[in-house]
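Please go over the structures that come below.
Readers should treat all values here as calculations from the given coordinates under stated rules, not as data from a laboratory. Nothing here was measured: the structure is a model prediction, and the numbers come from that model.
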Structure 1
Amino acid sequence: MKICIIAVNKDDYAPSRFFAEGEKRGHNMYLTTWSDLVFQMDKKGLSIGDGVREISDFDVIIPRSPNFTLRVRNKKITGRFGTLLRLIIEYANNKRIFVLNSRFFGSYQSLDKLAQQFFLMQNKLPGLDSYFFASREAQKNQKVLRFPFVAKNTNGSLGLGVYKITSTEELWHCMKKSYYNKNNLLFQKYYKIKHDYRVLVVGSKPLGVMMRSASGKEWRTNVHLGGTAGHAPKAEEAALAVLAKKTVRKMHLDYAGIDILKDSSVFRVIEINSLAQFKGFEKLFPETNVAREVIKLAEKEVRKLKK
């Protein structure tokens, strides 16, 4: 097979691992970046590529996160190539090219935390108590939020853009910052927990359960923010795997990391990571080859398309 990986940075862990495992399985691997892509739409027709290879040349597209961060004159600028991903999926569907998680990316859920919680509620999956207000004025008129609560940028990742709000002053500061950065905020109940869980799923197969704990004064459990990773209690693994599998199936995902917390005796989905990182997971579970499992799933899906 010919497999194209599209990433923000070519030397990131996940794209490098996909590339290496694809080569080991005898595939023709190619790695490019979102910023190198060119869409040509003229009298010659429509083509998408990076000047070296065309998307139409491939059997499989493995997209990594279209989010990027740049620092210009000491100012941090964030953005997304989300539209490019949607267009590539549309283009690939017409060419019978398999795109990892295409059914999910092509749907309304995208990467938005608001839409994810809406979808969970619609499908009777246990999510978090969540609220979205279209304006500051609308938020002022609501009485559903009690301190402390959590405010999240709807398109944030890696635990960034997530704030624990304990006062009115913190709330207005957070909303002002969000407005300045053109971000929407989702407000959620604060669940007082010591740790949460990440379940990685490929196809219908949970690969393992990782328990993440916050460290020091940091209340967020993300490993990216200094959280520590360990094995989940054996007694809870089965229930966590069942909820993760059900969520992946309902959201039509090929690969995902499902984040879950325990609220008393109830497991609740925090969010769905459709472009989940797995460096920490492979370190914790060295016997589990996440990249290989994704490549094997792509092989299976291409065989279906070629029938």
Structure 2
Amino acid sequence: MKRQKIALAVDVGGTKLAAALVAENGRVLARHQVPTNHAVSADALFQSVLELTQSVIDSESNFDVCGVGCGGPMRQGGMSVSPLNIPAWRDFFLRAALQESLQIPVAIDNDAKALALGEAWFGAGRRFSNFMAMVVSTGVGGGLFVDGKLLDGNDGNAGHIGHVVVEPAGAKCGCGARGCLEAEASGLAIERRIGKAPAKADSVEKHRAGVMVGRAVASAVNLLDLEHVLVGGSVALGYGEVFLDAANREMAALCKLEYSRGVKISLVGLGEDAPLVGAAAVGFKSLGIDPRAKWT
């Protein structure tokens, strides 16, 4: 029997770093995570990533590729990354550093695009050829499948819905603009608004976050003729039905074209595993494995 390929999956976010070993069938074999340390240098943060990978490598040394989902923006293929919520990394050459340290092929993509790939492979995206997957967590990002293909854009940043403006005179965003979705509905934005951890938000704040997401998503659906939208991340998963109901109500109010009317937002199918399975999918795709081939 042919051995399944194994990916070392790494998810780099503003709140946590996570790593896992993921089999070709999508099963997570081992995983570990640590908080993202913002008080260290670029190189020290990279050492934290390496130590994290070692914590899962020890349990299964036979792996074929490293796939990484990292906050953006970045240059094509993750040659360098500049996550807005990780100030220590500006034009950090993550792919080259990982390849030198791990001595295996490394593939990197935006974390939300990775999530979209994972959902298309094993999650709720299997049913759709045209959908968006979103992360609403420390930051906000998105990945787009159009005509059955993951969109990259000029520099690999297509789908970055966190920087769609939802409140023109709103809060200042880390990107320098005002009123971006990320500045209004991300975990960091909510913490700034309420003065405490986003998990402690009341129903009014959860409803507002959903409205902001629905507003941005409606523009994307009207623009791209999408069938469905999937959303994950700690804010979306943690806020649940209050958040989803508000987002879908706002969508219904703003999607009035025949093709966009009735499009819904639902939670990702892979739940909390979505970022790591998505990162693994980025790795498998670089080996020539089509993440949708099993289902078409």
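Annotations
- Relative contact order in percent (Cα under 8 Å, 6 or more apart) from the coordinates reads 16; which among 1, 2: 1
- A value of -9500 for helix-only ellipticity at 222 nm (-39500 (n - 2.57) for each DSSP H run of 4 or more, over all residues; to 500), calculated from one of 1, 2, originates in structure 1.
- When Rg/Rh (Cα atoms, Kirkwood Rh), for residues 14-133 alone is worked out for each of 1, 2, structure 1 gives the greatest result.
- If Rg and Dmax of the Cα atoms in Å is computed and equals 20.1, 62, the structure in 1, 2: 1
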